[in-house]
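Engineer: Below you'll find a set of structures to go through.
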Structure 1
Amino acid sequence: MKQFYKPSGKFSPSFILFFLLVSLIAFPLLGLIYAYCIWYIPFIYINFFITLGFGFLVAFCVNKVVIRKGKVRNPVLALFIGFFAGIVALYFHWSVWIDLVINAGESYGSDRIGVTVSNIEFLQVFSLIFQPTMVFEYISMVNEFGTWGLGGATVSEAFLWVIWAIEFVIIVGVSSFLPYLESKKPFSESTNSWYEEITLPALSFIENKEQLIADITSNNHSGFDFLNKEVNKESESHSVFTLYKSKSGKNYLTIDNKTSSLDSKGKVEFKSDEFVEYIMIDGQLSKILSEK
């Protein structure tokens, strides 16, 4: 019997339909919001987190709709789905952003910080979406002259290409990696459904990780008696147990140790150590953990 869960590599052809749905509904809306945020928030550090958030939202849509409903348990396929999703969402963003450039009006502010008023014309954006050659021509033109500055100087040409490349890597990287992880989660082939994922309350920190793994593999339930749920997860080192349950009778467990420490400002931070992932457990241990 396999001790650790391994995805079957299967998928439902319906994932193609779900991908088209998010591409036609969710990604244009996300691209619109992202373009306006980038346009009207002239702070590069905030924009970095906005870009990261955009990637996470694209991945969220892919995970919840394409991977889960399309029952994709093939990590390689999920990686490619996320990759193309990031590109599609980014393309919608570029179409909207280019239209904001075309319709740019008055600028307000100083040489160091300011915004330019602009609004899209929906028919114009719709036309751009179906003319990728024109979109890329506008991108090249914008790159030559730039539309924003950093430290009083206009960002353009090679430096701007680098910034756009970083943006691409962040968005497509996040949108690819998270669906890859999602597709690896336990799926019951017998019931044709995903396992129920339950994150238990914070428990005691696991000092002897090897012994705990040995207890799981040997069905030694007494090894879990020391676990205490009265742990302050905001300041103390603790462990996080994620239980995966299914009607098929099999159960899996992932354990993550969270080690607390103080940063240079005296704030508590945690170092994560997921030392076991998707290990099979019996029903009795599943019940013991659920009661803690």
Structure 2
Amino acid sequence: MSDFKAPLTWINGERGGGISPLDRGFAYGDGLFETCRVDRGSIPLWQQHLKRLSQSAEKLSIPFDINLLQLYLKVVFDDLGAASGVLKLTLTRGEGGRGYGLPEAVRPNWVVLFTPGEIPMDSSPCSVRVCRQRLSRNASLAGLKHLNRLENILARAEWSDSAIAEGLMLDDTGRVIEATSHNLFALIDGVWCTPELGEAGVRGVMRQLVIEELAPALGVEVAERALSLEHIASARELMVCNSVRAIRPVDCVLDSDGRELVLFDSAEQGLRLHRALDDWMSKRGSKHQWDK
């Protein structure tokens, strides 16, 4: 399929259709999702997405059938061909009756939403602000990309200025956790420090790629630490990252009233990681398990 404009949907491998109001993902946010960059019919970080999704499904006790997922995605990519855009993959626990109790027979639903269009991997420095909205701490849900994202929605509603790319979110103790839709790294004393996510936040797949492969390949140390705004202010560089927008340096942090809080005059190490990601994607990021 080479010519389409509107977002496309597949439900359990079938094109079009919709979700029942009895679906627990709709009714209670009982599910998970992955937002994936698609480049010419390929999901560059598919193995990372798949690992997080399967581990998160196990934690929430949602049945996860990898063979069924591969079958559904083959249908999707047979339709899409070599298209580029953003694919959102949602797994819900399926339909259930009234109340929070789990249904006796759990039949998960897989929903795919694809929005076509080229997504640039922008390496130009951006501005971010500190959000007033705080993240709740909940160790049982920390790290998961579950469907309950109201705190992020409220945080993102705090600004409309297109010159501000992101908002930094803190927990109720004042620790910096993440941005509304990105993870973050601060270069402090030569170490790329990223917030600990044991009580809040999402363990992004791009974050994991930086920690496990990109930074080590450059000989740069990475550490997960408790970070405050004071730590951010003392950093040499700051960058945000996610699987769709990749890695982007930050040149300015504003407070919640729009006043300048921190200026960064260097993006050298962040750009090194951006170039390393380009190289990684060109060599290793294009294969899928459904490519047979």
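Engineer: For volume of the Cα convex hull per residue in Å³, which of 1, 2 scores largest?
Structural biologist: 1
Engineer: Name the one structure among 1, 2 that helix-only ellipticity at 222 nm (-39500 (n - 2.57) for each DSSP H run of 4 or more, over all residues; to 500) of -15500 was derived from.
Structural biologist: The read-out was computed on structure 1.
Engineer: Given a value of 13.9 for mean count of other Cβ atoms within 10 Å over residues 63-70, point me to the structure among 1, 2 it was derived from.
Structural biologist: Comparing all candidates, it corresponds to 2.
Engineer: Hey, another quick one. For the read-out mean count of other Cβ atoms within 10 Å over residues 39-46, a value of 12.6 was computed from one structure; give its label from 1, 2.
Structural biologist: For mean count of other Cβ atoms within 10 Å over residues 39-46, the value 12.6 is produced by structure 1.
Engineer: Suppose you compute mean count of other Cβ atoms within 10 Å over residues 95-102 for every structure in 1, 2: which one lands on 12.0?
Structural biologist: Going through each structure in turn, the value belongs to 2.
Engineer: Here's something else I'd like to know. To test your reading of the models, identify which of 1, 2 gives 4.8 for distance in nm of label points 7 Å out along Cα→Cβ at positions 79 and 223 when calculated.
Structural biologist: 2
Engineer: Something else: With distance in nm of label points 7 Å out along Cα→Cβ at positions 159 and 183 computed per structure, which member of 1, 2 shows the largest figure?
Structural biologist: By distance in nm of label points 7 Å out along Cα→Cβ at positions 159 and 183, the leading structure of 1, 2 is 1.
Every number in this text was worked out from the coordinates using simple rules, so none of it is lab data. Computed from a predicted model, the values in this text were never measured in an experiment. Cβ atoms are built from the backbone, for glycine too; each structure is taken alone.
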